[in-house]
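There are structures below to look over.
Just so you know, all these numbers are worked out from the coordinates, no wet-lab data involved. Not measured: the values here are computed from a predicted model. Cβ atoms are built from the backbone, for glycine too; each structure is taken alone.
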Structure 1
């Protein structure tokens, strides 16, 4: 019978080896090498607990600790690599430890299962990466605010992609800063909810050894202590789902902003020019400057949505406790993380380097009757009920379309022909500057 410690951690009750196809199908070591460091971190904490609780002698604990640390150092330096012959990263670490320190290495796994081990590793990794994402959101938010403060130019605001009312480029950017603030809070909420340690839950029912789960939880930085229920501790993937949900909403916001960048940089709008570094050309049309950076962000949003939906579908039919289906959480999170971090950084750079065109924005304000609401508000301040004012201004807009004029270009006689309430003092109130300086709209400046 083959030695069970050659490339796997099990095999004693089997007559035959795995089929080669099954071995490839079952293993995920090469796709989850990023779990190497959290796996060793979790194992070091487990060893310290074993010594504390008398499962290992001080000498054994020292040997295992030094062995694990040497694997970590060699991994970081590239002196050792993990290949597809290993079922997973956890197998690679333990078998390499046994090869380095001998029989004592076989004591490492006492009082834990791969079920609680893998969930501990995954939580450690997800925690670290969510902190990283929160930092990237902070950086992007700061850039949005910096660009906003430098560009208080009036521009059209839109509803239904039709010109609606006057806003400013600054205010537009700050709208996305608000979205980023909520996105960061969702990430922090996910961090808080997941901050319980699964280590010590065993396969599903704990262990008969006397262990100290609170000790390992504290050592690994889980602020809420150990998981309260063993079954839940090994089968919980809510934290991955919540992270993917937060990522999906974040990507939706980045996608909306990307759509704005695509539109605004087109010849039809011309509000901005994107830096050459984040655009590409055409292989056939020499004049093209395509907003490919923004389009890629917009396009890759669907990948994150797909991972969230796929993992929800994976989890929805699983009985307690652990099932191998849960292995799907690894690549779902890892790929989504790569998309989110890349898109945050690319979008931040696009925003930081774009060139606004205030004169084109201001010219666009003169089209589309975007001071119509303010004209109605003028009549309301003169005592007219709003619904009547709405009707009056609607008639004026229809008249303007027929005459090819803007509201502010109508003579007082033309205005009074629709409503005698209009006076000369209406004209200053129809300019974009007056609109923006009136009342609460000063916040847009």
Structure 2
């Protein structure tokens, strides 16, 4: 068991003030910027430095990186997103990269390897000792969405026959973050039980730890998904939980702080996924790389736009005769799109927190259809009256009112069913749900509006 390195006393810049510091850096030039950055380095923690470097254009980022002390570089890189981290590594000379990789632990390399090119991962492994390489290979057995890959291996572990007195000395000697439990294992590292620090402190010094084991101790399997593990941790009322493999051997622990960070990253990933991106993207990604990453998403959107346009083209005759229809079409699509996105957002959030199952989908669908019906009738009347008055045509008012009502009902149903269907096919609803929903509401909205208009006016 190794003690967690002490973090130097540094000032943490509050997040709202980071923008002000970025402005100071970007407004300064040359030597002046270097001096400003030196002052920041002296007063800030690695996490703040990582944020500031990511916020700088790449040329300035590379220049400021040279000012970061070699002994601080691993800590800063460890807190950066994947793309900007790789960007800095690529502009470093080979000998400097080797010196940096020699400082990496197996746990850090596992975290980096998810976004690190294979050549860099192999190079880092070559700089590690045999024990660290074995640890890396053990972590690498698990997928990048399983908690076993990222468990914290710094924990307090003793044998069940150890005494309370021995445990008290052990706890006093070792300082760990989010630590309130001592894990007990047998000679084969199989988890036997857990004892809280509170029980250890108040017990008789000669009492064996096995007598203090909690009856309801919880653990997490190493193949559990990251998000499910974080959810279990947050609902456990503990600061830490043990993580075990398929043979019940203790691999490490998950802490409340790590679980909170995982949940935050999960929702950030979902937010980025709605635009076809991920949370590792660099704010100042190279133009060609950034364009290629977004091109596919734009192409998918273009196909859906052509589908909507083709639907409009089916009603060219009525559009040329009733110009008002062209003016009102965007309203139908927009109202359906907003209504659908509300249902879709609700579903994605509920699915992310594990609140959706086959048992409540039908009930939720009925509820959303009820909400869609009420809002559909309300806004159909309002828009129908306004359109009828605007174009002095009762027929146009009736057509758009009916189209609004139908499209909002379809949108509500689509907002519920699309993420459920995508989940059945193991697709990310946050990534593709909004594109499919927009296509559905556009096509149904135009088809209904123009179809009704054709029946009435032609």
Working back from 0.7 (distance in nm of label points 7 Å out along Cα→Cβ at positions 43 and 75, computed), options 1, 2, answer is structure 1
With relative contact order in percent (Cα under 8 Å, 6 or more apart) computed for every candidate in 1, 2, 12 is reproduced by structure 2
Candidates 1, 2; distance in nm of label points 7 Å out along Cα→Cβ at positions 403 and 435 computed = 1.9; producing structure is 1
From the coordinates of one of 1, 2, distance in nm of label points 7 Å out along Cα→Cβ at positions 179 and 315 came out at 6.9; that one is structure 2
Structures 1, 2 compared on mean count of other Cβ atoms within 10 Å over residues 195-202: the greatest is 1
When FRET efficiency 1/(1 + (r/R0)^6) of positions 51 and 155 (r between Cβ atoms, R0 = 25 Å, to 0.05) is calculated for structures 1, 2, the one with the largest value is 2
Candidates 1, 2; Cα Rg over 2.2 N^0.38 Å computed = 1.28; producing structure is 2
The value 0.20 for FRET efficiency 1/(1 + (r/R0)^6) of positions 67 and 259 (r between Cβ atoms, R0 = 41 Å, to 0.05), derived from one of 1, 2, belongs to structure 1
When mean projected area of the Cα convex hull in nm², for residues 99-346 alone is calculated for structures 1, 2, the one with the largest value is 2
